[in-house]
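The next part holds the structures, each set out as structure tokens.
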Structure P
Amino acid sequence: MNNSVTNTARLLGAGLRALLVLTVVTGVIYPLAVTGVAQGLFPGKANGSEITANGKVVGSSLIGQAYNLPLKKGQETPEPDLKWFQGRPQNGLGTNSVNTQYKLILSGATNRSGDNADLIKWVKDAKAAVVKDNSTADYKVRPSDVPAEAVTSSGSGLDPGISPDYADLQVHRVAEKNGLPVARVEKLVGEHTEGRTLGFVGEPRVNVLELNIALRELVAKS
């Protein structure tokens, strides 16, 4: 009996010591080591890939933002502020409420199939809106000019980038709304177009937040 109690006590003691050691190693030492390495070698990525403007953090290069006008009385969906470059639809189109403002707690696109009648209507309506919003007195957008990402959400609903084609499509409207030469806005898009990662991974892209920050600086100088 005494031997049994002694053995049990010994096993419990060994288990508690193992728990304490593993807690310290995996719960304290390892996280501190990884955090230290990350902060030392990749501080920007470790802190969320923050983007600053005028000394303030205005967002992350990994998360898209909405550029909308304030809601009017009775509106459920805000209208886009057309003086800014616009990103991908962030609410899955239609009335999908999974992610209406690039919310990080819940994210996602529409879960409807490609032949779903509602989705087809939403895409057609979104394309018509892109054509209307980006056509100016001397530049007319054709429905065939509208790229897919202009009328569809990304899988996460948080995509911060658009294709150079979609950015170029918005150039005339942005130039007109801000009183800027079209050529200067085109140059701005070119300066903020990133190539494929490592030269072959993914597609060329434009980070909308970074582009709009540069646009604001350009307007201020003008």
Structure Q
Amino acid sequence: MSFHTVILYGCAAAVVLPGVEVVKASTGGGRRMSPVELLRALWRRPVPGVAGATVAAMAAMAVVQTWSPSVMDHLQREPGAPWWRAVTALLPQTSGWPQLTFNLAALIVLAPTAQRVLGPLVMPLVFLVSGVAAQAVSMAGWSPTGGGDSVALCGLVGALAVITALRPGPLPARLLPLLIPAAGLVLCVLHNNHGVGLLTGCALACALAALPARRLSTTPAA
């Protein structure tokens, strides 16, 4: 295993492990929950509408690309592709079933959490802006071919990390999420587009939190 790969795995751990804690803290105040309990808490009534629509859209796209794989050729980013592929490249999961399964599962967890914490207008804004920014940088040379919404999911993780760090509470619980933007910086140094998604989400949350009438919740969801 190369040193580059070790760093990538380390960054993944620095995002996923604190990210899990961020979701738990945003959902149940940090109490221990089984996966089933967590899903019930995430999708409790009222069901987050925008989050549900986002999950439904990506699930439908999964069916479409499975039924007709050639559709990915018209949506993914590739050398010489038009600029709008930076948007459509969020739809297909071009690495196959592992990417499709992981990203859809992550979306099912992150979307309702982000909607409740960020709000129904800010959540899709963070998802789209973070994802498109990462896809645009990729098209500019970092990774010209491919597609997937993991970069947009990273944006949601980054935004949630910032809000968790801003909440009052024990210092260790507020410092742990800071591993997420740190991992984003390392990934950007490595020219990995997920770093752009992470840092864009963090930046958007910082900007929105600074607004006088901010839309972001700095307290865990009830």
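Each reported figure results from applying straightforward, stated rules to the coordinates on display, with no laboratory input. Being a predicted model, the structure only gives us computed values, none of them experimental. Cβ atoms are built from the backbone, for glycine too; each structure is taken alone.
Consider the structures P, Q: one of them gives -21000 for helix-only ellipticity at 222 nm (-39500 (n - 2.57) for each DSSP H run of 4 or more, over all residues; to 500) as calculated from the coordinates. Say which.
The read-out was computed on structure Q.
Output the label of whichever structure in P, Q has the greatest value of relative contact order in percent (Cα under 8 Å, 6 or more apart). Display every interim value, and only then the final one.
Numbers: P: 18; Q: 25.
By relative contact order in percent (Cα under 8 Å, 6 or more apart), the leading structure of P, Q is Q.
Given structures P, Q, which gives the highest value for mean projected area of the Cα convex hull in nm²?
On the way: P: 21.2; Q: 12.7.
Largest value of mean projected area of the Cα convex hull in nm²: P.
Computing distance in nm of label points 7 Å out along Cα→Cβ at positions 13 and 173 for each of P, Q, which one ends up highest?
P
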